[in-house]
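Take a look at the structures below.
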Structure I
Amino acid sequence: MKQNIILTKKSKSVHGTVHLTGSKSECNRALVIEALSHGKVKVENISDAADTVTLAGILRAEVGDKRLEISQAHNSEAGPLTSNLQSPISEINIGPAGTAMRFLTAYFTLQDEEVVLTGSERMKQRPIGILVDALRELGAEIEYVKNEGFPPIKIKGGFAQQTDKISIKGNISSQYITALLLIAARLPLGLELHIEGDLTSRPYVEMTLEMLLTAGIQHTWHENVINIPHQGFSEISLHIEPDWSAASYWYAIAALADEAELFLPGLTQYSLQGDSVITEIMANFGITSQFKNGGVYLQKEVKPVLRKIFDLKECPDLAQTIIVVCAALGHEATFTGLETLKIKETDRVKALQNELAKIGVKLVEKGQVYKLDCSEKFIPECLFVNTYDDHRMAMAFAPLALLIGEVEIEDAKVVEKSYPAFWKDLESVGFVVEVKGER
């Protein structure tokens, strides 16, 4: 049975120090690099996000020549970790971990084994056809077990590479591109990847290439073509920075507070993570960021919000956070770059529209442009927030407890996907956090 969270916050001031978990985005890439390097690369400060725990378990769990059947420990649909050493084909259930599904699809094409990759019911609705098509073009053997274009998929590893040149659309998910780049150096012919059209979430692709470079993998990137020759990895340790995506919720809290002074240790000004752009975005809401003493200090300064257009193409994971802050402040901003939100853990556009309606705010969609209509906005005495099995819905709406007397958020455990300590960290800065059974 799901348990909900009830949040209250009497004081509208927020002060304290919050230690964030390692970056899920960095860590997931580093774990695949570690596995592909055959032990040359080591990963430090592994994230405790459920998605990363799942990926680490799958990549590191081997018994002799047989791979453990892994199920997502934090996903009620998949059940606890189990092993099955009798089946000649390993079934790997990654639960709701979308990054793991994309990265492992590419990874297992190089392994000398046959596996079935599956996941939660939502994961079976999330498309993977573009990545599968690209891998098949390289020569990989992949079959759809049920529905064409969607998990589960059966992968027969150890393929003979047919070509080193492939094209892939850039405006669907950068994770498809990253999955291919991660395995490129291990391909006998290397990889020349042509990106078609605009590249969504470019900073995530840049992160992948920078981490590969740190691990000794050279590349060239000219216009829309990325080239990675066949080559070996260096012996190196990859240290994972704290998660800027997690930091974004503290920027939102600061933006909605009357007064805020927060310190987030470990975060750096020059980060590989694209979501570090939250410092620039939240400057529009009066939040200053000072990098010193090994972290970042946030401080609230009261100022009018003037920026009207936010292009989130390169940081779509910040969309819910920023849109909710604007809605709460009654700031009728316009948003672009939200195309990938509809194929995430849930249809995030629809989820935002449903939940913002509970405070009288409309998120109006016109083609690829989204505008907030706050003309009927109101602040209720209490608010119930549905999360749609999406960790970011829970954490994006939690800061509303600074404005609303009581905020009840569905499914306390949903945050474990990326930020397991979120509720405890809220308590540490003065939020009252009560766990209750599902209504």
Structure II
Amino acid sequence: MRVSGKSLTTIGVAALAVPLLAAAASAVMFDCGPVLPAPQEDAGQAELRLDGEYGLWVRESGDSLEARWLTREAGAGYLEVIVDGGAVFEVETEPGTAHAASFSRPAAPELMLRYGGRGDPQDAHETVIYFDLQRRPIQTEFAGVDTLFIVGDVHGKYAELSELFRNAGLIDEDDRWTGGHKWIVLLGDLVDRGPDVHKTLWFLYELERDAARHGGRVQVLLGNHEIMAMTDDPRYVSAKEQLIAVTHGAAYWQLFDPRSSILGKWLAAKPALIRIDRVLLAHGGVGPEYMHYTIPEFDDSLATFMSEQWFSRMADTTAAYTPLDSVTLFRRLDFFFDDNSVFWYRDYVYSDTLGHMLQQVLERHDSDIHVVGHTPLESIQQMYDGALIAVDLEDAAIEMLLLVRSSASYQRFRYTLSGPPQPLEIAVPTGGG
């Protein structure tokens, strides 16, 4: 079947890029920490890619799905929907650089999108949509993991992240899983700042399923920037990512709307706090105000709060939050945005006198090590005599932590973009306390 599609615009993407790449980020909605300017892309350093998964947006509306994609050149686009090897929908869109087509959702657990620019063999792409990746409840406590890779904040640096995984033997040149039964945990902040957020998310979306097929696991946790992206707080969004939203004719938060966007629903199904054997993992960290939660209780609360209708408009200061009373509203805001929340906590990294508190948290959660991101350092560091490992980097996605479990402890290594892993030393003394 061939039907008439639509093209959203005939304005070339390159024509839009110049003014938008120079635009500043939006105004601050909350006082949620230090505000840094979004980095500006340098056209001389990297290709500005918007085609394929670099600019793909797929969303659900009732029984329908809509795919929106960008092409390298202004021309006709195409979309094919493949289920069980056969095409169930085909469309050719009118000439332009931004394209969209809607179709009825097939009664299948997954489908493949083939899309791109008609007549351009370099603009031909495939993306599989998995509907079961959007479901809760999910497991948050695990045992029996011998080889665990942990990545701090990625911030849209797809090229570095994929190279890091390749160097560790976790993926091949085509981004397919080769890690066997190994595990990867990403501690959130996949989005904002960097140039290739959409490609990073679609890469991990597929790698999660590919790893599971081979007995491995890719586990994404939520960071404060995922919450910001889903709640209309775009102050750290790179100009290129803003360009994607503008070219699609959408507000940036809509690309990650947890009620409709495929990527948004996938992110909203992720936890923010997990334990793997004796390792406690979170984006910012578990401080005294949140140590009373069990891990399942915390993630159940997260799922409940994110499912509420007000969630995606939380950063809109003009929105009416009824029927939430003021106490409930401020509890929600503290949960997501307070400096002491699991998403924003930095005190363990900023101080060397919280050893006693850290030990209480670890005992509460039957753990020996707490691994955190969020607070950038020059390199991965162990603190508090190895009870805390901080993995967020000033230059994102150029190192990752490897923990190899033995009967009584963990061997600890640092992987970089090239070469073998190096033993991780305790570089920062603690003051106990």
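Which of the displayed structures (I, II) returns the greatest value of mean count of other Cβ atoms within 10 Å over residues 280-287 on calculation? Each step should come with its number before you reach the end.
On the way: I: 19.0; II: 27.6.
Once mean count of other Cβ atoms within 10 Å over residues 280-287 is tallied for I, II, the winner is II.
Taking volume of the Cα convex hull per residue in Å³ from the coordinates of each of I, II, which one would give 146? Kindly include the intermediate steps, with their values, before the conclusion.
On the way: I: 136; II: 146.
Answer by label: II.
Identify the structure, out of I, II, from whose coordinates relative contact order in percent (Cα under 8 Å, 6 or more apart) was calculated to give 20. Intermediate results must be reported in sequence, preceding the final value.
Details: I: 20; II: 17.
This value belongs to structure I.
All of the numbers you see were taken from the coordinates with simple rules; none came from a lab. Because the structure is predicted, anything quoted here is derived from the model rather than measured. Cβ atoms are built from the backbone, for glycine too; each structure is taken alone.
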